[in-house]
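Please go over the structures that come below.
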Structure 1
């Protein structure tokens, strides 16, 4: 039987959110490790056996119920690492000092992914406390490197394949279509990251003495970035769309009922009008079509006032969101070829390929997919909407390739959760809904005949 945990769910979430578990920044390694230990202790406190597994990066936490023969096994995945907090000045409160306002928790990691994975942990704990048992065997797999592409999780899965054998994976790390709308995500876009650096003169040069005679790295980066799209939002990298699986007509018809229309896009983002690949709606652009995006660009003087220099170097960080059947390595090779083709003489172009993960797609009408939709309807009421997610969870395809199982994606955060942005947030009511969802999901999955 699990030990009693007197903390309310909200108090436990606030405690979880105080860890500055930024996986990409070595300065946060100690806090990230403490967060991993907290997750392991939390799994133990609800009645599971937990282990902290070191990796070359951040630890992987595995928690499991006592296995019972003849039962299905559900692996629940989540992550305890979070994104950096920049720009810090845009936060209304310190990002690791959570604030509750009008029933919403504001903190880095609130939605992505601490609120969502904690709901599942607490759901299992509630079932063990009230029923003394679970309808299925449960394995929790909680990692600390999702935000940097899960570089050490695939080797971990391969090494621990037998111990992690399961019938399916469940994840809450995606969005609901709208408040109170049960949403089942049957696909995710992949991701491929790249950093481009252009070096020119040996040092910053006086723009009056040398401007016009020496190639400007900042101008070169701007011109390279400008070659990525035409004026209709179409990616101009040769071969970029060759492997793209077209949207099914039933998808395009079904997605018309989803709330992300042009007006909703403007409301969520604060833009005056949308922009993107012509011929596709906002929901299609953000879930079913591939993109090329500049995540950061810089070079030269950035301080107040002017400094008339020709910078020695400039850079850009890019990511490409991919759809079935695009492969990250192939896309990065095509983009590198494209940039080298368009790079002018007089500068040195260096390209560093970053983290990546393939796109994912499953059958929403499979027995497990339908079970997940029933659980969502029991939790939120109304008919479940099925869609694809615009974001990426790099490890999902590895679950299929290594463990041979499909992944159910049941979102609990809202479209305005501001994941990866200042003032990230998660509704308290969805924390409690997630606890109910976990219990309904495990019951429904137990009833599916394997």
Structure 2
């Protein structure tokens, strides 16, 4: 692919990324290594994100308190994720993806290591809140960074493939945690998760690159940009006098960068994206926190936990939706969200049909709900220009946490008033309908890039 001729010795960085030379995979070795580093971020995020859920019963048993009393600690985790998502996103668009993600990973690693020393629920909640600020901040950074180095035609697939790391941490890590809790106690889970996160932060400090696109829009080091360009296209022989440019707004985020999400024709697509996230996360966390609890009376504790694990495993299929988004666009997510209503609602009506049926429905629900969430995450990393991409993905994650809070709360209320289980699952499935409608409206308000350049809302 020939670089666009923009002027004497000028090269568009988007053309460098789009024309990157393949290595052991269809992407450059430099991008592949960056992808693996981002997968490590997601792995640590997935493990630490679920750690408290795995050990909460052990904590309440040891401390001699009712299970319900730990609910505020679980909810404060969501508030921490929201704070981290938006806070680190705003920091990253000012200070860079690399530095921000290292701080985020180190933050949740260090505070996770401190969790075993909590002596009561107040201390546990405070430490967990601080840890989840880092958890919430790391994921959007990884998405933004890999978005900046991936070809436009493969961007959705690359972003969703990152979630294989998250799935490994949240599902496989759960099986490991179960053994550790039995043999070593609940504190060992936090020691492992925190230690892994700190080690990964060190690896990131040594090897993680900064985004070349970010360096250009923020006026960063020309030497670093040249070095990254040479790694992307070794045969291009870029020289020290090569001037790299970017066909985007060259500005650093303003004091309140959120305003850029609603300017220049982006108001409609931002609004629809947020609604899609919020409604789908309602169902996501409804099932994540209550599925095993609700099914225990029908299949027993062990099979209920296994059924829950299969739901989480559904996230591992998220890359399929990334591939389909690259090929067919945002309408893929419209149909994914709408179809998810069927298996989620069916769980409630099939509770007496046996473990095998419930496990199958749970896996299908996980593929459509969790995989669908991952597809929507990919869209958030594709439709915004570089200078606000971190802010946009972080803000979308933060808004999604509103649904994450409401879903479990409403489920708990429905259980408290003893609503029939069929209606509980039906009401948990319904939010996927407005999520699908929001994706349909989003598809009509924005076009995905096909050439590596930034996009604007159709109203721009």
Structure 3
């Protein structure tokens, strides 16, 4: 299993390395700096959900055996001793004492081998293999969802850090405005209303900054939990979010139909249901068993003419069992098995339909966010130019504080929308790859 996890990690890292570019390459040498690759490798090795799923997969692997085809051999041994003291009183009052002793030893070896059971043993063996495949799909699903969680949390931290930087910039501008308003008030060129209002805005921006830092810290704690690191670790992330070129929805749908892990697991369940039907039908056929054994018996009894006696020898034979009538239980079980088989097939079709619907909806969100990035970037640039011009006008006193605040918030909102669009586009992009079954395939 260790090698399977390493294989998954290698494929994921190769895939993600084409989509993530570090903003500061030198950070890779920093032992306290986390990259997405480091986060994923650590989580795959230490996350409790992966370890538990790994153990469940080992159980499924251990359950694949040749037991349905093999005979059974038993050895048995039994030893028993008996000692009885007898007292007999006659009518004359004479007492007679006697002791009875006996010892018995029974040893046996038996062999049983089912030669024919309506081909149920072959279906049982195939069912074991399908359960193993289902266990692998379940393990892979846990790994995929963990990678999705790690990636989303990683990019959330980057987005929150960018928002913290934006709020720091906003607080700096509000501080400059407050200082200018206070200076005007002190020299008597302005009323106290302006500098008090500027102080309110400064406090509001500072409060927003503190809340965002709190969100950032909590986001780090959640990432450390997923990685099974100490929650008070001092690791940091220095990276940027770069979405891939827009993907084609038709290719995603085709890939999801063939490679989606959840669909593969449901398909394996459908095959298991068909095998259960075969196993149930096999109960209509005769059973042929071969049995053989060796027995050795030793008995000792003081009342036997001889000191002891023993018996030993081989035995073997065939048995045939033919089901004739059992209250229509076999037919009932077969009907139920066929219904379960039909339900399994319908569950696959439903899951496929749900997957396509979810993928189309998510793709629309993904496409809209990609488009939003473009015009929100234009809005941010325009808002920044307006903010620079407003700063100069405010210094000259030709722009009121309320007008300056509106321009300041316009820049803030445009920048925030751009950051959110980038984050949502990236998370949607990874989700689409997961749904398409492409997280473990180089792209």
Identity of the structure behind 142, 62, 45 (criterion: Cα extents along the principal axes in Å, calculated), options 1, 2, 3 = 3
Among the shown structures 1, 2, 3, from which was the value 1.00 of FRET efficiency 1/(1 + (r/R0)^6) of positions 319 and 367 (r between Cβ atoms, R0 = 41 Å, to 0.05) calculated?
-> 2
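Every number here is computed from the coordinates shown, using simple stated rules; none is lab data. On a predicted model such as this, the values are computed, not experimentally measured, just so you know. Cβ atoms are built from the backbone, for glycine too; each structure is taken alone.
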